[in-house]
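Throughout, read-outs are computed from the coordinates displayed, never taken from laboratory work. None of the values given here were measured: they were computed from a predicted structure. Cβ atoms are built from the backbone, for glycine too; each structure is taken alone.
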Structure I
Amino acid sequence: MSTLPPNACRLRVRYTKDGRLAYLGHLEVMQTVMRSVRRSGVPFEVGNGFARRMRIQFSQALPVGASSRAEYYDLPLSDPLDEAEALEALRSATPKALAPDAAMLLPRRMPALEAWADFSCWKVSVRGLSMDAEDFMARVQELCDKDMLHFMRGTKERSISLKQTLVSCDASDAAGGVDLMLQTRHSPQGSLRPAILVSAACGVAPLRVCRTGQWHLADDGSLIDPMTRA
């Protein structure tokens with residue numbers, strides 16, 4: 001049972017993932033962030049199990065190699081703390097390429113962040129193509145008409161429904177390839193990785209992938225920013 005006082009809050013932090021750190025796996029990112037939180041002196045809550053681990057929740061994992069302008073974690077606090085003070089302490093203790101740029105206090109009882117932030121926007125650069133944007137979009141439409149996209153993850157074949165996970169795809173011509181703007185949503189099957197779609201459409205791995213934002217898709221179709229107070 002938690003020892004937190006009734007009015008305890010959680011701190012929601014938005015951070016970037018850029019530069020060489022884009023090639024860190026999700027577990028490595030989690031470990032780096034948790035070490036940074038410890039260095040910062042921000043008063044975090046720990047669990048009551050044998051290991052006494054930090055209580056922290058992260059938004060959906062990024063694919064290795066993808067950068068992001070908007071990643072999030074929720075940190076339940078053991079003591080009250082000013083938002084600006086917490087943000088400054090975390091900035092000072094975190095590597096620049098994972099630096100937080102916003103922090104906000106929220107009620108402690110909230111949906112799990114990984115499941116709640118279920119809508120993402122992506123900017124993708126693809127180069128070395130023998131097709132233009134119109135041809136690329138025609139190929140994407142063919143994949144959407146089939147719905148189920150089959151791909152390999154390691155040694156196992158996986159499948160994902162494009163109708164459930166791909167909201168939109170827009171392509172524009174660029175020197176040597178195309179630039180894409182994707183919108184995806186999380187489904188019970190999981191999330192669509194942009195590289196999987198690109199590889200299926202043209203057989204080429206994307207040059208760059210950046211998640212430009214995450215939101216919660218409400219029942220009425222509106223998008224709720226994670227840094228918005230309820």
Structure II
Amino acid sequence: MMPIDMEKKIEFITITRKEINLPLIVGIDEAGRGPVLGPMVMACVAAPKDSQIDKAFMELGIKDSKLLTREEREKLFGKIVELSALVFAAYIPPRIIDEWVYQKKYNYLEAKIVSMFLTSIPNIEVAYIDAPSSSEDFRKKVLHYLYREPLPQLIIEKQADKKYPIVSAASIIAKVLRDRAIEDLKRDIGIDFGSGYPSDPKTREALPLILKVKPEIIRRSWRTLRKTQQAKLDSFINKKKS
């Protein structure tokens with residue numbers, strides 16, 4: 001289900017929050033960093049450190065969401081929620097993404113949301129975080145926003161979703177929620193625009209129409225949109241000449 005007013009602000013949702021007064025481990029990942037259409041979704045999964053959650057996740061077949069089918073991710077979604085102490089998510093709309101991209105601070109946006117997740121969770125002992133840039137660079141960005149004492153141990157790595165099951169679980173939550181949001185958008189505007197990624201021909205073909213009917217779901221800072229707008233302008237000029 002897509003949050004209300006997703007176009008206007010970041011929406012944070014709580015999927016589950018159980019009262020557990022034990023040291024926690026946390027996994028954080030995102031889905032939809034690169035599309036030209038729709039939100040990016042970031043997800044946070046937490047579980048008691050001594051619960052053998054990694055073993056339980058591995059036995060379920062949980063791994064990087066990109067290595068699973070959509071049907072597999074949907075089946076695992078509920079099991080992740082059931083086993084976890086906390087599951088949070090944030091929907092970051094195109095308008096917000098554009099503001100940070102234009103300032104060349106997209107990674108800072110992700111770091112800020114990571115810090116907001118971590119600040120809202122008590123008793124974190126270790127947080128495993130998938131890094132969009134070099135590990136050390138993203139660590140500095142997270143620490144720039146993270147104000148809490150004591151600081152948890154931060155394990156920040158590129159492709160952490162392939163290495164740590166709790167990050168894989170977060171990647172599945174994020175991907176399922178983004179896929180659902182995309183399907184909601186398609187129903188809302190009555191256009192099947194495919195995956196929303198610039199490499200998808202169906203997405204590129206739908207962009208001119210979406211510009212007319214639902215421009216707020218487009219990331220205007222993306223080169224794909226600028227190419228589409230230029231093509232429309234060239235077509236208009238050529239028609240005037242002929």
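Quick look at the values:
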item	result
Origin of the derived value -7000 (helix-only ellipticity at 222 nm (-39500 (n - 2.57) for each DSSP H run of 4 or more, over all residues; to 500); candidates I, II)	I
Computed 4.2 for distance in nm of label points 7 Å out along Cα→Cβ at positions 103 and 175 - originating structure among I, II	I
Of the structures I, II, the one that 22, 18, 10 was derived from, the read-out being semi-axes √(5λ) of the Cα gyration tensor in Å, for residues 39-94 alone	I
Among I, II, which structure scores highest (criterion: mean count of other Cβ atoms within 10 Å over residues 15-22)	I
Comparison of I, II - label where relative contact order in percent (Cα under 8 Å, 6 or more apart) is highest	II
Label whose coordinates, when Rg and Dmax of the Cα atoms in Å is calculated, return 19.4, 61 (choices I, II)	I
Computed 18.6 for mean count of other Cβ atoms within 10 Å over residues 63-70 - originating structure among I, II	I
